[in-house]
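Next up, some structures in structure tokens.
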Structure P
Amino acid sequence: MSERYEGKPLLRLLELYVLDAIGFLETKDESLLQQLTPKLSQTYGIEGSWKEIIQNVMELPENMQSLIRDLWLKNQEIAKQNNTELQAEHFAMMFVDQNLS
């Protein structure tokens, strides 16, 4: 486990939430999250999908994934103008660090 995630149990889940919002959630991660949903539900006392549980725990607005997607597209355009490429995983980490942690 990376030092980044030590003592921060929600951090990777939030990054996966962002990756899902921008269409870059890997199938293996989606499958893992589906399996983890009952445990998340039990832990937080919230029924629903893993995304709904995360949204409720973090008190995120219902349109949060849409807002994340819009920011991803905007940042993709900025990166393109600067002749660089913004990696989805890096964006997810930056977004979580700046907005959700």
Structure Q
Amino acid sequence: MGLRIKKNDRVIVLAGKDKGKQGRVLQVIPKKNRVVVERVNIIKKHARPSPKYGQGGIIEMEGPIHISNVMLVCPRCDKPTRIGNRILDDGRKVRVCKKCKEVVDQ
């Protein structure tokens, strides 16, 4: 079964210390069933000086959270919703909001 959440989707956190926060999905990690959400689950990482981190020090970054702890927010009805699938007349398979029955994908 494929993941129903994709990169750049807007999601709401259902459980954990950041419950109720909304953010955009920055990364999906399918092998671990996890997603990285913008401004959610902020962790501190100790980094050595390098080209990527410059001077080094303590860097704050988003950590991954389990995909079961987030729910997609429908762009049309602006409510957290489950996702269904539908095959359009032209043969494309698209994700559909279960509440307003509108297509989520473009």
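20 is what came out when relative contact order in percent (Cα under 8 Å, 6 or more apart) was calculated for one structure; which of P, Q is it? Here the read-out was taken from Q.
Quick check on the output: 0 is helix-only ellipticity at 222 nm (-39500 (n - 2.57) for each DSSP H run of 4 or more, over all residues; to 500), derived from one of P, Q. Which one produced it? Label of the source structure: Q.
Computing Kirkwood radius over Cα pairs in Å across structures P, Q gives 14.3 for structure P.
One of P, Q was used to calculate distance in nm of label points 7 Å out along Cα→Cβ at positions 5 and 21, giving 1.3; which? All intermediate terms of the calculation are to be shown ahead of the outcome.
Numbers: P: 2.0; Q: 1.3.
The read-out comes from structure Q.
Every number in this text was worked out from the coordinates using simple rules, so none of it is lab data. On a predicted model such as this, the values are computed, not experimentally measured, just so you know. Cβ atoms are built from the backbone, for glycine too; each structure is taken alone.
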